[in-house]
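Rule-based calculations on the coordinates, nothing more; no lab input. Here the structure is a predicted model, which is why all the values come from computation and not from measurement. Cβ atoms are built from the backbone, for glycine too; each structure is taken alone.
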Structure I
Amino acid sequence: MATYDRIAELPIEIEHVELEGLELAVTKEFVRKTTLIKLSGQGHEGVGEDVTYDALDHIALQDAGPPDLVGSFTVGSFSERLEQASLWPSPPVRDVSQNYRRWAFESAALDLALRQAGSSLAGHLGLDPRPVNFVVSMRLSAFDDPTPDRADRVQRMLESYPTTRFKLDPTNSWTPELVGELVATGAVDSLDLKGQYSGTPVDVETDPELYRLLIERFPDAWLEDPDVNDQTKPVLDPVADRVTWDAPIHSIADIESRPWRPRMINIKPSRFGPLRELFAAYDYCRENGIRAYGGGQFELGPGRGHIQYLASLFHPDTPNDVAPSNYNLAEPPPGLPVSPLEPAIEPAGFRWDSAGG
């Protein structure tokens, strides 16, 4: 039986829909906003988090108020209802945000359905949650910092948390000397080349020589989202089995259209949108011997727990970019959970106890 079919017939009674804005001032120029989706009924509440990146999209939704989703559904029929619902008071700034918002409502509905049924997602699927291996993802300097990247942020993290593994974002300022310092830590599992972005703050200019340097000096690291063109493909061909994908992956068709058959991909649930698409991707990867790892979207609320929960069920042993959120602070506080993250699922629902990370 397909994984989605195990949850599609779960009944849901929705009596009230509520939105709550969340925000975090990251820098003077950047305030991260998300929207908490709350669906309630029969004395229970299900929650999801809209991780759309554009603040204007959150403001428009919160000003307009929640869509009319009151009624009796199943998980499957609720998804069909969302096809006709007005989730966007104004068109999204980016098309991919439609999937992010769809995921928020569907994950909230799944949480509510399971709570009303008195069952956990793990129990309903017959899967055992396992400790989640995680890496800490970071760029070595702030977007608005004109100085070259340095290794000191990694080194400080290792002083506080010596077993930390990293997913790093190389930039065009990386030199052989900096790379040497990072290699010496022995703590880098993956490199996010950001080659699949355009017109965003995280863009990196494609440089075949930088790719060559990284490939040679980090011989065991995963290479995420390279820009594959006439200049870089000859550099990447010999190490194609180390190439993974994140930003382009929204469906099974996207997995199948990669320039090389991937050994592993980043499955970010919010990129897939509907639960049906997400669980189909998990099934596809299992059936085709493709490993997966999870990735975050700068969640501020329960969305982080959702991706940790799914990682514990479907890919606990891979370099999951799902570290507890406080690892993303400029100076992480003492006492954070270390990898692997112990399962912290609640007895009912699709909810991860935030105290566990």
Structure II
Amino acid sequence: MDRSKQIVRVSLVGIAANLVLVAFKAAVGFVTGSIAVILDAVNNLSDALSSVITILGTKLANRPPDKEHPYGYGRIEHLTSVVIAILVLAAGVTSLKESAEKIFHPEAADYTVVSLVIIAAAVAVKYFLGTYVKNQGDRLSSESLIASGTDARFDSLISFSTLVAAAVSMMFHLSVEGYLGVVIAILILKAGLEILLESLNGIIGQRVEGELTGRIKEAVCSFPHVKGAYDLILHKYGPERTIGSVHIEVPDTMTAAELHPLNRAISQKIYDEFGVILTVGIYASAEKEGPILTALREVLKDYPAVKQLHGFYILEDKKRVTFDLVLDFGADTHAVCADIARAMKSRFPDYDFDVVPDSDFSE
């Protein structure tokens, strides 16, 4: 079963569980005439909405690429998570407001056996549902499922706090429901903000985890003649579509006829092993280091902002030296590169130096 179908299946479980709670609470509410229980049933009905949103988002995100959107629709999943995060934040704000009112305007709680049984059942169902959905979300790398699971687990925590408040009220005749509610509301708001920020990071574009980039570079460098892999850039268009590029350093004695199959083989291996569509660029490398490269390494010791040197090559016929420098994001890129070029020019006045600044895109 593919990923999107598994997400839909998990979401359907969430919808079914919430509808069972709705039917159970609504029936008890109408029989006992409890408005509170009926309102709780309505709350569970709204909880099913996040699962519906997840299904819709997954269906839309799974649409194939087209002329207008050649990279696909995968990032819609991030938008889905944003919507669910907003629902979680709304629940947190509502809980905070209601809890504050209970603190400043306390009312004597009237807990019945029926209401406590309903709350206990809701705690159990919501906790196990939330754990299941969140675990599946982690397994499937689905932000929407993780958000829905987190929402369900906080619902169970809210209900559990009601049980605790009921126990304290019956044993010590103290009302702590409002105070517990404030603490839990703050936790809900924190979780909602974390979900929102994580989703927005996916939309904006964030650094790919170092483990993946390290494994890709290792796989690229496993090919004969490849001396190094640099400038790895990965763009994620949803959990299942990643497009990127990398430069490989190879001996300058290799011909186009030798480079062509090497390029194809690297791209195919990376796609087969990691599902990444990778474009491969070339850096030519001389066999010997030479005095210019040795001098450059000495100069770079005075520039801690430089994280890496690569792509070094001398065009002797044009008396031109080219190389790339990976710099910290906080560095004044153009100033640093200009200073280094001047320092090298002063040592080797017969040569021109082309310094290309690179951003620190990956580990």
message: Starting from the value 4.9: which structure in I, II was distance in nm of label points 7 Å out along Cα→Cβ at positions 86 and 166 calculated from?
response: I
statement: Candidates I, II; log10 I(q)/I(0) by the Debye sum over Cα atoms at q = 0.13, 0.20 Å⁻¹, for residues 190-237 alone computed = -0.26, -0.62; producing structure is I
message: Quick check on the output: 13 is relative contact order in percent (Cα under 8 Å, 6 or more apart), derived from one of I, II. Which one produced it?
response: II
statement: Across I, II, distance in nm of label points 7 Å out along Cα→Cβ at positions 118 and 310 reaches its greatest value in structure II
- request: For semi-axes √(5λ) of the Cα gyration tensor in Å, for residues 70-277 alone, the calculated result is 54, 15, 13, so let me know which of I, II that is.
  value: II
task: Consider the structures I, II: one of them gives 29.4, 95 for Rg and Dmax of the Cα atoms in Å as calculated from the coordinates. Say which.
output: II
- prompt: Looking at structures I, II, which one was helix-only ellipticity at 222 nm (-39500 (n - 2.57) for each DSSP H run of 4 or more, over all residues; to 500) calculated from, given that it came out as -22000?
  reply: II
